[in-house]
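Student: Listed after this line are the structures, all set down as C-alpha cells.
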Structure P
Amino acid sequence: MSSLDSFLSDERCPQNVSMVKATVALSPSRLPGLDLALNPYTGCGHGCVYCYAPYIMRRDVEGWSRNISAKMNLPLLLDRELIRKKGMIGLGTVTDPYQPVEEGLLLTRRCLEMLVKHHARVSVLTKSSLVARDADLLSRLSDSEVGITITTIDDDLAAMLEPCASPPSKRLDAMRSLHDEGVNVYAFIGPIVPAFADSDLDLLLRSVRDAGASMVMIDRLNLRPGMKARMLARAKADPSLEQILELHIEDEGYYRSMIARVKDICSGLGLECRDAF
C-alpha cells in the first residue's frame, strides 16, 4: 500500500483527493512580507477547527478538509513562471503544503526543487513535521525561512483542535532538525485559543527557543460564523476547558492580555516576537 493509499484509508481523517491542472502557479500576495503565493493544494486535510481558509476561499468548511485537490502540473508551471516572477514567495498561504497527502504525492517537494533551481526566496508555513523531510532542499534556499505553527505544547489538547495534524512534540522535533541543517526557522503561535495556548505558555515558548526558533510570530483567534460552536463541541470532553473557552472566546481583553504575556515571556527568553498581521 502506498503512503497516499494508507492515509486515505485512515478513518480519523476521511478524504477524497483529486488530481487537477492549475493554470497559474504564482499569484500576487497581499500578506505582509510576501510578494507571491504558492499553494500546491486546494483544501487541507488537517481538519483544524479554527481554520479561516474556507471562509476566504468561499468553500464549505467540511468540504475544505475532506475534498483535497492536488495541482499536479504546478512544478512545470513554476519552472516557467520563475523566469519572470521575482520576490518572496509564500508557500502555504491558504493551505498547508505539508498536509498528510503530501507524504505520498511529493508535490510540494517537486515545487521546492524548482524553487532551488531558480534560486528563489521562500517563506514556508506549516503545522506538519513532514517539512523536515525536505531539509536538503530548504537548506539550499538562501534568505528563506520555515514557520511551524504551534498552538499548544500539549499533544492531547492539540488533537482536539487539529485532529489530523502532527502533534506539537513532533513539530518541535522538526524545527530542531531543520535548525540543525541550517534552515532559518520560527514559531507561529496562532491562533491563540483560550485554555489551549495558555495551558503552559512558558514551557511552549522555552521549547521553541530551545528547538532553534529565530523568532516568534503571534496571532489571535478571529472567529468566523459557526466556528465558536464547533470549538465548544470539540471541548465538551473536558468541562473545565469548555468553561474557559466559553468564558473568553469573545473576550477582547483576554487576547490583549495573552499577546502582552507572550511578548513579555519572549523578551525574558531573548526571543524576538512579532505580530502576525
Structure Q
Amino acid sequence: MRSGVIKLERDGAIATVRIARAERRNAITNEMMEDIETISRGFLNDAATRVVIFAADGSDFSIGADLSQPRFQSTDQDSLLIRRRTIGLGGRMLRAIQEIEQPTIAAVQGIATGGGACIATACDFRIAADNARMGYGEVKIGINLMWHALPICVHLVGPSRAKQLVMSGKLFPAATLVQWGFVDEVVPLADLAARARSWAEEYAALPPIAVQMIKRSINKISGALDGAIMHMDVDQWLLATTSDDFKEAVSAFFEKRKPVFKGN
C-alpha cells in the first residue's frame, strides 16, 4: 500500500478497512484514496469475505481532504489534462466502495466531514458513536461537493436536508442524522466497534449470493441516473479552484483566521 496508513484486517468472514492516520485526524491524501480504491476492488475476487467494515483510529473518523496536498496549492504545475484525471481519483475511490459486492458498514466516531463523510455514505450502513458529527465542509473553502457523493446524500435524506448538509457546510450531530436517515443507528462510543461487528455478523450469516444480488439491485435502482448527471463535478471543482474565494478560504485556513468572501 502506497500510503502505509490504510490497513486491511480480516477476522473470519468479516474484513475491516481501517484508516490509521490518527495523528492527522485521518486527513485523506491521494495515496490513501488509491489504497482504498485498490483494497475495495480486491474484494471482487474474495469469496471468503461476506461483510466489510470501514473504521478509523483515533478520535475522529476523518476530517476530510488533507489541505496541504499540492492540488490545493497554487504552485501545482501539472497540465489541466493531468489535473483533471488526478482530481477524478476521489470519484473512482467512492465508486470502488459502492461496487463492493459484500455489504459494507461504516463505524463513525467524532468528526466525519468532506471526504470522510463521503467514504461513510458510500457504505451500505452507518453506525455512529454518540459523539459523532457529520457533514460536508467543502463549501467553506469555496468548492463543490465532489467524488459523485452528492446523489448519495440526496438518496439518503432527500433534497431539502441534503441542501442543509451540503450548502451550509455545518456538522450535524448523530442524534439528528439518525432521525434524517443519514445514520442507521447511534450507540455509545465505547460500544461502536462491538455494534458494527454485531451488524456485520448478522449479514455475514445470511446467504451471500442473495444478499449481494439484493444490494446490487437496490443500488442500481436508486442510483440509475447518478453517473449521467455527476460526470461534471470534477470540472466544477476545477472552475471553483480558480476563484479568489477559494484562494482566500485556503489561506484563511492555514492562517487560522475568518475568511472574507467577495464572490470572485
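Taken together, the values in this text are just the output of simple stated rules run on the coordinates, not laboratory data. All values derive from a computational prediction rather than experimental measurement. Cβ atoms are built from the backbone, for glycine too; each structure is taken alone.
Student: Could you figure out which one of P, Q the value 1.6 for distance in nm of label points 7 Å out along Cα→Cβ at positions 27 and 219 was computed from? Before the final figure, lay out the partial values.
Tutor: Values: P: 1.6; Q: 3.1.
Working through the options, I get structure P.
Student: One of P, Q was used to calculate volume of the Cα convex hull per residue in Å³, giving 122; which? Write out the running numbers ahead of the final one.
Tutor: Values: P: 122; Q: 130.
The correct label is P.
Student: Could you figure out which one of P, Q the value -11000 for helix-only ellipticity at 222 nm (-39500 (n - 2.57) for each DSSP H run of 4 or more, over all residues; to 500) was computed from?
Tutor: Details: P: -11000; Q: -13000.
Attributed to the structure labelled P.
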